[in-house]
Structure I
Amino acid sequence: MDRDGAPVLEVDGLTKRYGDFVAVDDVSFSIYQGETVGVLGPNGAGKTTTIHMILGLVTPTAGTVQILGRDPHHDRGALEVVGFTATYVSLPQTLTLRENLRVFARMYGIRNGDTRIADILERLQITHLADKPTRSLSSGQATMAFVAKSLLASPRLLLLDEPTASLDPDAADRARRQITEIAREEGITQLVTSHNMREVEELCDRVLFMRGGRIVAEGTSRELSERYGVLDLEEVFLKVARSEEELR
């Protein structure tokens, strides 16, 4: 992790209102090269809306996003260095996994695309799925297929929205290890949302807690546990989610 250089992702005063409802309220944070940051919070806290604004899928009411100094809302080329995966997205169903990845490899302009595809499938331990139609994959297999797609272009920034939610504990553990290994080897910076506290403790260098659209706590897992006098992130989560007052 290199916090001496410019941030890979910089979010400043990000806000999203839908009429009188404020989904995201003046959120600011930076993530640096090689860092993995977790975003936690109860349902409706604003986590996914924040990620969608970073991706340029949702237009902010106020605030800015910079990815390596470029604003994805005015410069779509900024997203060329971004990978994204979530359980609520899918690949074209009539193509095999390999065919899907070949399409994306061409879109990304990847040289030696078949070699990169074979490498990613092997490292994620899903080579046996390569020639299966996407529609035939289980939910867990489909999750891993989209992880493969998100890593295909060796992104500088990887956004993972509940990446292992559909996986059983064994598959989730293997996926975390594989993603972490690839990210470390390729210098990928990660922003992760999850309700799996063990996952966050294992993956993340730093944690942001959101509630009511705002960041209400920030620090390492150990710092947050010590600050709130509890044993682990799960207990911190419960305190943050249930508190009626802003935690500092």
Structure II
Amino acid sequence: MLNICFECFSQTEKDRLQPDSAFKKMLMELAKKRIEAFDLADTSLWSPLVDDRYFIATPSGPIATKAEVMKGLRPLSPGQTQKFNFTDVHVIKDSNTAVMSYTINETVYWRHQVEVLQPLRKTDVYIFKDGCWKIVASHETFYLSDPEIIKIDPESLSAYVGQYQLMPSLIYAITKEGNKLMIQEVGQTDKAELLPFAPGQFFKKHDWQRYWFIKDKKGKVIFVKMKEFNNNYNLEAKKII
């Protein structure tokens, strides 16, 4: 495996300075070989592709070194297979370093069962060492699964339009643009759509926070409750306009 690494993935100085599609494809091939070796729990295939200083930040938080990863390798269960592909691949490159960020979409097959795993965003750092590109660090995080969007009367969105004050210097403006409800921090240019998942409850794509609009007895919105569904904090922004 070490000879394959040197022969197939070694780069000339000119090639290393050009972050072209061929280089991007090469890093994707390296990542594919590492994942396949990982699934097989084959350290003889996995180790040569990984620098000895390697560490990975896992989705649950702990940092694992190369030695710890190798120690924890376990093969798939008998009859279990996995298929995966990469999407949304981004690569930047310097003379001796490169970074690739990508999404892994993986499906597990076991007997008659099929499980589509939660998409994983991974960012890998590579160094060019001993004539070969090797991974030296990784960071993994799971994509947030968005709730299912429900259909609501577009006219009902007008009830949520206004400005909501969270702090004296932090005010959110909620506007209706066509059939969309938009949120924007006053004074900032970034704007995002609020999507309904329950009556009076909205979310932004790939965001942990949920927005619950609270009404008084007369049916008038008086504040918006901002809550991260996986945390205990609960913030309230009063409607001021």
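The greatest value of relative contact order in percent (Cα under 8 Å, 6 or more apart) among structures I, II is that of I. Looking at distance in nm of label points 7 Å out along Cα→Cβ at positions 44 and 228 for structures I, II, the greatest value goes to II. Computing helix-only ellipticity at 222 nm (-39500 (n - 2.57) for each DSSP H run of 4 or more, over all residues; to 500) across structures I, II gives -10500 for structure I. Across the set I, II, distance in nm of label points 7 Å out along Cα→Cβ at positions 84 and 156 reaches its highest value in structure II. When semi-axes √(5λ) of the Cα gyration tensor in Å is computed across structures I, II, the figure 30, 21, 17 traces back to I.
Laboratory data are not the source of any read-out in this text; all were calculated from the coordinates shown. Note that the coordinates shown come from a computational prediction; the quantities given were computed from them, not determined experimentally. Cβ atoms are built from the backbone, for glycine too; each structure is taken alone.
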